[in-house]
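S.K.: The data blocks that follow each hold one structure.
A short reminder: the numbers here are calculations on the coordinates, not readings from a lab. For clarity, every value in this text was computed on a predicted model and none was experimentally measured. Cβ atoms are built from the backbone, for glycine too; each structure is taken alone.
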Structure P
């Protein structure tokens with residue numbers, strides 16, 4: 001795990017966290033509560049499921065494992081949203097689209113899900129001043 005990526009702590013007796021999005025996720029602004037399930041022992045692949053419905057449901061991936069040089073920079077205003085001075089308590093996850101042909105699967109590096117590991121408050125942040133793509137192939141050659 002990258003030093004810039006805070007780890008979500010999951011109670012041993014439970015494999016889910018309830019995550020709260022005050023503003024929802026882009027396209028799903030009315031859904032505020034999600035369950036976050038880890039899908040692997042390395043905490044690389046996660047499921048983000050609406051808490052009160054089957055829809056929406058997302059596969060989210062640790063973007064630092066996909067692109068080792070990933071270095072999202074949040075604005076002062078974005079950090080203030082979380083009440084943080086830096087990103088040390090924030091976890092970044094990219095929404096993935098898994099295609100039938102796995103090599104066509106992509107991750108959104110431009111608008112990661114950012115979660116405060118202490119409060120479980122989350123927001124999808126658009127990295128305005130970055131060149132990160134919305135569709136980055138999950139299986140690009142590692143740097």
Structure Q
């Protein structure tokens with residue numbers, strides 16, 4: 001189950017990035033379909049948040065498992081990234097996506113676009129890409 005949740009979490013990264021790019025395009029071109037795409041973006045990001053919180057607390061390297069001996073949280077780049085940086089930036093990004101959804105409902109295109117752009121930046125920084133030192137060993141499409 002744990003491996004399946006990790007693969008689903010990684011797959012949802014691509015779904016969210018695609019939906020985010022679609023919503024950004026719709027916001028900056030002032031398309032009324034932003035209402036629907038922003039709703040799907042918010043739903044996907046909240047599902048991903050729930051899976052990520054499960055992994056943060058009870059996953060393979062979850063907080064409830066504790067730190068290995070002789071490891072200090074803020075000095076170890078792996079645990080600092082997955083226990084502090086990744087969750088913090090992702091929660092911020094999902095919060096910004098949620099606010100952007102509220103703005104999209106009333107068709108406030110400019111504000112929605114800028115909020116989604118900020119969320120995209122948060123996501124791009126917080127994703128453990130294969131080319132990052134902390135993400136080494138991960139593939140672009142885990143489980144496939």
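S.K.: Assuming -22500 is helix-only ellipticity at 222 nm (-39500 (n - 2.57) for each DSSP H run of 4 or more, over all residues; to 500) as calculated from a single structure, say which of P, Q it is.
M.R.: Computing helix-only ellipticity at 222 nm (-39500 (n - 2.57) for each DSSP H run of 4 or more, over all residues; to 500) on every structure in P, Q gives -22500 only for Q.
S.K.: For which of the structures P, Q does the calculation of mean count of other Cβ atoms within 10 Å over residues 36-43 return 13.9?
M.R.: It must be structure P, since only it matches.
S.K.: Check the numbers for FRET efficiency 1/(1 + (r/R0)^6) of positions 68 and 124 (r between Cβ atoms, R0 = 30 Å, to 0.05) across P, Q and tell me which is largest.
M.R.: P
S.K.: For distance in nm of label points 7 Å out along Cα→Cβ at positions 20 and 132, which of P, Q scores largest?
M.R.: P
S.K.: Sticking with this one: Once percent of Cα pairs over 14 Å apart, for residues 44-99 alone is calculated for every structure in P, Q, which label goes with the largest value?
M.R.: Biggest value here belongs to P.
S.K.: If Kirkwood radius over Cα pairs in Å comes out at 15.4 when worked out from the coordinates, which of P, Q was used?
M.R.: P
S.K.: Next up: Once distance in nm of label points 7 Å out along Cα→Cβ at positions 84 and 116 is calculated for all of P, Q, which comes out largest?
M.R.: Comparing P, Q, the top value of distance in nm of label points 7 Å out along Cα→Cβ at positions 84 and 116 belongs to Q.
S.K.: Assuming 23 is relative contact order in percent (Cα under 8 Å, 6 or more apart) as calculated from a single structure, say which of P, Q it is.
M.R.: Traced to structure P.
S.K.: Of the structures labelled P, Q, one was used to calculate distance in nm of label points 7 Å out along Cα→Cβ at positions 52 and 76, giving 3.7. Name it.
M.R.: The correct label is P.
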